[in-house]
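Below you'll find a set of structures to go through.
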Structure P
Amino acid sequence: MPYYNHHIHSKLPKIGTTIFTTMSNLANDHGAINLSQGFPDFDVDERLKHLAIKYIKKGPHQYAPMQGALSLREAIYEKVNAMYNASYDVENEITITAGATQAIYTAISAIIKENDEVILFTPAYDCYEPAIEICGGKPVFFQLQAPDFAINWEKVKKLISPKTRMIIINSPHNPTGSVLTKKDFIALEKIISDTGIIVLSDEVYEHLVYDDHTPQSVVSYPKLVSSAIAVFSFGKTFHVTGWKLGYVLAPENLMHEFRKVHQFNVFSCNHPFQLAIAEYIKDEENYLKLSAFYNKKRKLFLEMVNASRFKAVPSKGTYFQLLNYEEISSLPDIEMAKKMTIENKLASIPISVFYHAKIDQKFLRFCFAKKDETLKKAGEILTQL
């Protein structure tokens with residue numbers, strides 16, 4: 001189709017097709033096992049499906065309230081209070097969103113203005129930086145290093161300037177599988193004290209923590225709560241990424257600004273599914289059991305990796321595992337990921353794409369939110385390399 005040259009100056013000139021789309025397409029084209037993109041290949045809990053059907057038949061089928069169905073906001077209040085001993089006002093401090101990515105974009109859009117600086121820890125999930133740049137903000141990068149990907153808060157402190165408006169944290173962390181500890185949150189409290197800096201906390205994998213680690217949330221720290229926007233995902237939690245539902249917790253003044261944007265870029269979210277989840281999360285076992293469920297899959301995957309030449313530092317959280325391939329190949333990680341997908345029929349995600357500086361430490365990210373049979377087939381391929 002012919003088109004007119006509008007001389008568009010792209011707001012995101014560096015952005016092309018995401019690595020997730022690239023690797024999933026490559027996996028489909030070559031019949032590869034897809035451990036690249038973060039979604040399960042197993043079914044949803046039958047009880048949740050029945051609840052969805054119940055509310056699809058029963059209704060309502062019209063717009064939910066802009067801030068979300070009241071029953072779901074009330075259920076979230078109970079959940080957050082029980083888990084973190086935190087109390088958020090149901091009317092003014094809890095909002096249901098069309099997934100976590102929308103929530104993150106809306107939060108950044110509501111707060112960040114031209115020339116504001118936002119501190120990011122990289123490797124970082126790929127939706128943060130573009131949202132900042134669209135708003136005219138400036139990402140300020142702190143590079144995390146293998147093997148533990150820990151944060152040196154004294155060095156972070158040196159990045160803060162009069163223009164620093166926000167710090168984005170993500171724990172459990174995608175793509176590395178690291179988690180922030182109580183010590184980390186206390187250090188963050190001290191750094192932002194009396195600065196006016198807002199913390200955007202991406203906590204979509206909150207229930208997926210392993211070994212001796214316990215779930216930590218920004219909402220548990222009173223000195224942070226007054227300056228924090230916390231983002232959560234029902235899609236990641238309950239294996240329903242296609243439902244695109246999440247929620248945000250924030251003090252009333254920040255939520256007021258968040259909703260100003262939310263009402264115009266989404267307005268409201270799927271009403272029957274909100275009601276289904278509201279009823280489902282009344283049973284706390286439906287989310288508290290998730291850590292044990294995914295830990296079994298993590299251990300199964302790591303057992304097979306141990307029989308290979310790949311090296312793993314066991315993931316502390318999320319449903320992702322990094323594997324180092326230095327003993328196998330000297331190829332850059334993007335080339336290695338593509339080669340394995342095409343020749344060995346196993347798709348993963350190269351970690352360098354999550355770094356602003358494209359640091360290549362020879363790591364690939366694998367998703368273990370898969371059926372055991374899928375993980376076993378993947379393990380067989382890994383042991384042959």
Structure Q
Amino acid sequence: MASPPLTLLSATPAHVRVPLPRPLAVSTFRLPAVDTCAVTLRTREGLKGIGWCFAFGPERARALMAMVRDLFGVLIGKDPRDAEANWAAMRRSASFVGREGLSAMAIGALDTACWDIAAQAAGQPLWRLLGGTRREIPCYASEGLWLNATVDEIQEEAASLKARGFRAMKLRLGKPALEEDMARVRAVREAIGADFPLMVDANQGWELEHARRACRELEAGRLVWIEEPVDHEDIPGMAALVKESATDICTGETNYGPVGLRNILEAGGADVLMADLERCAGVTGWLRAARLAGEFGRPITPHLFHEVSAHLMSACPHAVWCEHMPWWEPILKEPLPVRDGLLVLPDKPGLGIEFDEAAIRRFAPPAGG
């Protein structure tokens with residue numbers, strides 16, 4: 001018997017500005033707070049799903065809210081379970097202003113909320129609806145070891161993250177002198193040991209020749225991967241580093257959608273493909289990216305959004321290392337638990353998480369900015 005139809009009735013985007021405990025810095029930007037567009041979809045039948053997207057800066061977050069409201073016009077009256085058709089319709093609608101950038105991010109939040117509703121309607125957690133089998137997902141700590149911390153601070157922080165049970169962690173690089181970066185790697189290695197999995201991220205801060213030298217020097221660090229060593233548009237440079245580096249090159253988080261990620265894979269520009277939920281335009285786009293990585297025989301790893309990404313990893317045998325970033329925990333009723341370095345997926349239907357409406361109101365910036 002066919003299940004009764006569902007009808008999307010409303011979308012409520014909310015601007016949330018969550019301040020960080022201390023401003024963070026990478027080689028290409030500084031961040032005092034996370035500006036987020038938190039989206040709640042409701043159906044006529046009383047179901048509610050959530051998704052979110054973010055951008056660095058309040059005006060950009062407000063632009064995301066406008067795009068969410070605009071694109072929901074495509075979805076109103078539709079069944080949220082028609083994922084592929086709805087995703088394609090939103091992309092067609094956005095084609096005049098472009099399917100990347102703000103459009104992809106807004107589609108990502110709406111598409112994710114639709115999947116949340118679809119799994120609730122099926123009475124299953126999303127990971128099980130997608131055919132996943134793993135309930136415990138290995139994650140790495142990405143919430144610390146920023147570029148604006150001193151060597152002593154990152155050494156202490158690395159030891160603390162290990163003591164909390166994380167099985168891997170990521171260090172940001174991109175100091176002006178390569179020796180400064182190497183000193184940071186050595187300091188973290190002293191704190192966590194020679195065999196503890198360690199990733200590094202240059203956040204696109206190196207020119208190609210500097211990246212070549214860095215990759216050679218970093219071999220001594222026994223790293224899991226070197227992330228975004230050069231600008232995300234320099235795909236030939238990335239491909240050159242893949243050929244030359246003894247350490248895996250991980251990239252893709254800043255490239256948009258399956259088409260952008262295919263360009264990297266066809267050029268040989270990634271040992272590990274990193275796909276971002278909002279730049280892939282949601283669960284539907286991320287799953288497409290995962291299939292694409294499988295076609296090219298590459299592992300895929302998610303960028304941020306671990307509350308959703310862990311569900312997707314469960315359904316992808318070639319997915320590795322979920323990035324744990326607690327930026328959005330202050331606006332959730334209950335964070336996804338981490339036990340002994342593993343994200344534990346919920347048994348609740350849907351994503352298994354809810355926005356804390358009081359926190360949404362508390363972190364709302366003043367009207368008008």
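Read the figures in this text as sums done on the coordinates, not as results from a lab. None of these values were measured; they are calculated from a predicted model. Cβ atoms are built from the backbone, for glycine too; each structure is taken alone.
Kindly point out which one of P, Q the value 0.92 was derived from, the read-out being Rg/Rh (Cα atoms, Kirkwood Rh), for residues 255-326 alone.
Numbers: P: 1.22; Q: 0.92.
Checking each candidate, the match is Q.
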Worksheet entry | At a computed 13.2 (Kirkwood radius over Cα pairs in Å, for residues 215-278 alone), which of P, Q | P
Response to the item:
Structures P, Q compared on FRET efficiency 1/(1 + (r/R0)^6) of positions 47 and 359 (r between Cβ atoms, R0 = 25 Å, to 0.05): the greatest is Q
Fill in: For relative contact order in percent (Cα under 8 Å, 6 or more apart) computed as 26, the structure of P, Q it came from
P
Worksheet item: Comparing distance in nm of label points 7 Å out along Cα→Cβ at positions 103 and 199 across P, Q, which is largest?
Response: Q
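Of the structures labelled P, Q, which one yields 20.1, 66 when Rg and Dmax of the Cα atoms in Å is computed from its coordinates?
Numbers: P: 20.9, 60; Q: 20.1, 66.
Considering all the candidates, the number was obtained from Q.
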